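Multiple structures follow.
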Structure I
Amino acid sequence: MKRGKLHYGWIVIFTGLLTTIAAHGFGRMSYTIILPAMKDGLQFNYTQLGLLGTGNFIGYLTMAMIGGVLAARFGTRIIIALALVLMGITMFLTGLSKSFDFAFLMRLLTGLGNGACFVPAMALGSAWFAMKRRGFATGIVSSGIGIGTLISGLVVPPILTAFGQNGWRVSWYILGGAVLVVSGIVYTFLRNRPEEKGLQPVGAEETKIEPAASSDTEKVSSLQWVGVIKMGSMWYLGVIYFFYGLSYIIYMVFFAAYLVKDIGFTQEAAGELWALVGGLSIFCGVIWGGISDHLGRSKGAALAYLFLGLSYIIYALIKVKFGIYLSAVIFGLTAWSIPTIMAAAAGDFVGPRLAPAGLGFITLFFGVGQAVGPALGGFLADMSHSFSLPFLTAGGISLIGMIFSFFLKKPN
């Protein structure tokens, strides 16, 4: 590669960024904003609205591992592009919903597409960047979660206002159309591996090039990805990821309810503070990916867990504006740290070609934690008649995650 010429890996990472903006920001996070208007338009109760979110999560979790395996076997480019097409179409059709059953099916299918494209996108850094640059590159991709959330927060409310009772439908039409546009961009510019462009991974010239196993140049066989599941290191990574899913979701689910019910914030003030969290989270993937490149995945994850735990504990104990805002800032700057580090670590352990399958496997642990967390937090809140205990519990779980992270060994 000529000096001064932009490496194609950066273009690939940009397509990954667009993927996470569309998949998580538009397909998943926007539902929180559209939900109240959708409730009024379809006359749904909160149980039904919660089930729609559950349907989306079931779809996501189902495809988190399968999507990674498919990407490892058939190529990241085609899997991400097709998954985004599925998301775009089903989001558009969500806007046509007239019954709960149809809306549930569409959210389920949107979740399937989300899982199938998000996991392979987060593994792009492993394929296109050498180990010393991998965390930073993965952080760029994960920043799309915050960017997409911020864009949805800015775009959807004016649409809801402008189109009245049909605002929620128009929102789904526009967001679904945007996802379809992103699918076209991804298919046009994304490439599976540097070899397809006659290149080495970014940063390979600065360090020892990782040995190219046959899995890097050939289609991945069933035995190869089953071998990933048999690796003890991947199970340990999964356990570390579980603690993140179990703890962060308690904070996110009850963030606004705590402010309004316990602290006395207005709904508008709580929304503004959550927007601040979303804006700050744009940068956290790059920050923590870079930290893990320099300190190592073990120390990077441990430090991230420490800050996450502090944000939850401060939120529970310091019930004044200073404490509330300090917690929000710390969480915003650390929110997607663990997913970024886990994605990079998966590539470190199983290699670039199997990285999507490895990340998909450990995402199952994260998903189980994310499924249990809201129920645990709600039970503790009902039992104690306060949200302080759930947040303190989340803080304790994060500190356990910190301890486990310290004992994560480097790949052989």
Structure II
Amino acid sequence: MSWALPAVALIVLAVAAVSERLRGTPVTAQMLFLAAGVLVGGSLFDVVGGHSVYESTKTFAEATLALVLFNDASRVNLHELRSELGLPARLLGIGLPLTIAFGALVASVLFGFLKPAEAAVLGVLLAPTDAALGQAVVEDERVPVSIRQGLNVESGLNDGICVPVLFVFLAAADAEVHALSAHEAVTLAAEEIGFGILAGIAAGVLTALVMRYAQRHKLIAESWRQAVPVAGAALAYGAAAALGGSGFIAAFAAGATFGRGMRGRSESSERFSEEFGALLGGVTFILLGAVLLGPQLHAVTWQMLVYAVLSLTVVRMVPVALALIGTHSRSPSIAFVGWFGPRGLASIVFALIVVGESHIPAAHTIALTAYVTIALSTFAHGLTAAPLVGRYARWLAGHRGELDGIEVASASEVRLKGPAALLRSS
């Protein structure tokens, strides 16, 4: 792995150098990161029997997701969310469970050897969305703010919601193949969730108390304020792991607790963790191409390709359409929201967990199917974001005064903080 680090650094440097030119084009940074990883991975990464490379990738990706979960949860404004529950509530409360169910059903049909719990694992694994892959959608002001906010809130919350569900189905799948007894499976799932929540709340409370005390007595420099969310996420993740709980559940719970206790945080204090998380996310996509997907392209089957296509279309879009029944929304709007459910960072990490922490025989098939779906999503959603926003904006302009669904639903006109970031009133 001697040339891996320089290779990653050079790829990041190259993409950063042209990042401004990417604005307004169909090409996204994630597409370049993934493509570069696939191209250089075989020659610069020790992928043949490289257990240490895989473990390093897993650790890196998990740390990235923990930070993203903390950031997303910390920005949840409960008062704002309660007053504007419409689209996010439907996408999370109706659309997300249906997406998991549809994903499991399609997996059972295409992969006949999967047991029910294994199929459910794949359904959960690919249910979370990643707004970073459709950034043009959540940032373009031509798209109604209610839709932008709905997609952004959905993306910020669904990965945290899916974490405990994933551990429940993983435990069930292990019990299904007799790797664990039913009692052991229930105990494992309870420990992952319970210790994760307890460690997260404790870490969030402690981080908020330290931060508030330091601010009140003017002990903390502005530059160090920006490092607090990173430290809080690491504290929650590490404490949960030491107790035998889920670090991801802990990071999400800690972020929510910290955000609740730190109302009125300055934008500058959040910027570092956001930008650092985005950088780590980019590197994760390089590793996806170089370590996880590229070396296994020869093992991709037609079933995996078909599942990837269905996962991004039918499995996502039908549940969204069902979730929006009764909103008086037009078909173009429903299709627009349904299509922009890209899969990204959370699904990568979930797949790594399936391979590294479960005992199910189909773990590698499930993970590779996820990698293929994420890669397809990276290009399909990235390439279509800007063109479809323009087309949708023209359709909206031609139907002003005729719409009374999610296109005109009330929502606070707030600044969207970026990919996968939730909204917070100023």
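Here are the numbers for this structure:
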quantity: Origin of the value 31, where relative contact order in percent (Cα under 8 Å, 6 or more apart) was derived from one of I, II; calculated: II
quantity: Entry that produces 28.8 once mean count of other Cβ atoms within 10 Å over residues 127-134 is calculated, selected from I, II; calculated: II
quantity: Read-out helix-only ellipticity at 222 nm (-39500 (n - 2.57) for each DSSP H run of 4 or more, over all residues; to 500), computed value -23000, structure in I, II; calculated: II
quantity: Value 3.6, calculated as distance in nm of label points 7 Å out along Cα→Cβ at positions 31 and 191, assigned to which of I, II; calculated: I
quantity: FRET efficiency 1/(1 + (r/R0)^6) of positions 231 and 343 (r between Cβ atoms, R0 = 35 Å, to 0.05) from the coordinates reads 0.75; which among I, II; calculated: II
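Every number in this text was worked out from the coordinates using simple rules, so none of it is lab data. Computed from a predicted model, the values in this text were never measured in an experiment. Cβ atoms are built from the backbone, for glycine too; each structure is taken alone.
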